[in-house]
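Bear in mind these aren't lab numbers, they're just calculated from the coordinates by the rules spelled out. Here the structure is a predicted model, which means the values were calculated and not measured.
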Structure 1
Amino acid sequence: MLGAGLLNIGSLVLGLIAWVLPAVNLAQAKNSDCRNWALSVVSVSACAVALCMQIFYSEHLVKIQDWSALMDTSHSTAWISTMLLVVTIVLNTITFVVYHKNINNGNER
């Protein structure tokens, strides 16, 4: 069960990483030298892996036939996963828009 519990912890950590990286990228938006598109790619990748870990955890609950745990957590898991995906997309879109405006305003060297 420790391995299955690590899926939830890993999913939480990767979800936080998916949100923190675009925020770091936005904080560096004033410095045109600090644009790092790799952070956006890593952010989206961290979100994808976090969602995948949740799918594997649900599969684990099915394998061990823990139907009550699956029924108790499925709604919350679906809702939280949706929020993770939406917020990650929004943050990375904001990052893209900010950098696109910086490039159009002549802030690129």
Structure 2
Amino acid sequence: MISWQDFEKVAMHVGTILEANDFREAKNSAYQLIIDFGNEIGILKSSAQITKRYTKEALVGRQIVAVVNFPKKQIGKFLSDCLVLGAVGDAGDIVLLAPDVKIENGLRIG
């Protein structure tokens, strides 16, 4: 169990995917995402292993939820700024967490 204070430290925000590119250097099949989190947070990058369910074309313009206050993570030559959140099913099939209506980029999940 974690405390409510611990949960409040996790900064989960809504962003819109601007670009989705193949991440050929990744060990597991993945995309490199460029995500707009609004004026306060800005544009961040993430590596996401979501190729089983999503095409690059279907991701562009889609809103997602991500943790934006983890330390940056070096994945090969790519520096990931945030962690895109999803529910992990059988065999690593990931379903992205997202708002069900379009909302302002940068809004905090709480």
Structure 3
Amino acid sequence: MDDKQTFAAETYKVVWPSGRQVHDGHQLAKRLDDLNGKTVAQLWDWVFKGDKMFDIWERELAAKYPDIKFISWREFGEIHGANEHAVLEALPAKLKEHDVDAVIVGVGC
């Protein structure tokens, strides 16, 4: 093919890669006013230094909210991997078992 060869002009429709937002009427959960006295679970896909990041988040949040309690990512298992279906299926019961008020989800790339 010659570098100078020209091609016929074509027209393409442009589509926004994120797509349009569609709201189905679901309400978001009410945000917590304060994390003091709350239990926060940590979920992680075991990618990109989540173990280090959760240590930092715990330290920083505990400094701001001294009565916060954390349930480690170690308690829940890998949320993206060979056992992810079983882990995610068991997740609602585990969150309830630990009386979790909020969740921090660490997902690496």
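Some values worked out for this structure:
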| item | result |
| --- | --- |
| Of the structures 1, 2, 3, the one that 35, 9, 6 was derived from, the read-out being semi-axes √(5λ) of the Cα gyration tensor in Å, for residues 8-71 alone | 1 |
| For -2500 (helix-only ellipticity at 222 nm (-39500 (n - 2.57) for each DSSP H run of 4 or more, over all residues; to 500), calculated) the corresponding structure among 1, 2, 3 | 2 |
| Structure responsible for 7.6, with mean projected area of the Cα convex hull in nm² calculated and labels 1, 2, 3 on offer | 2 |
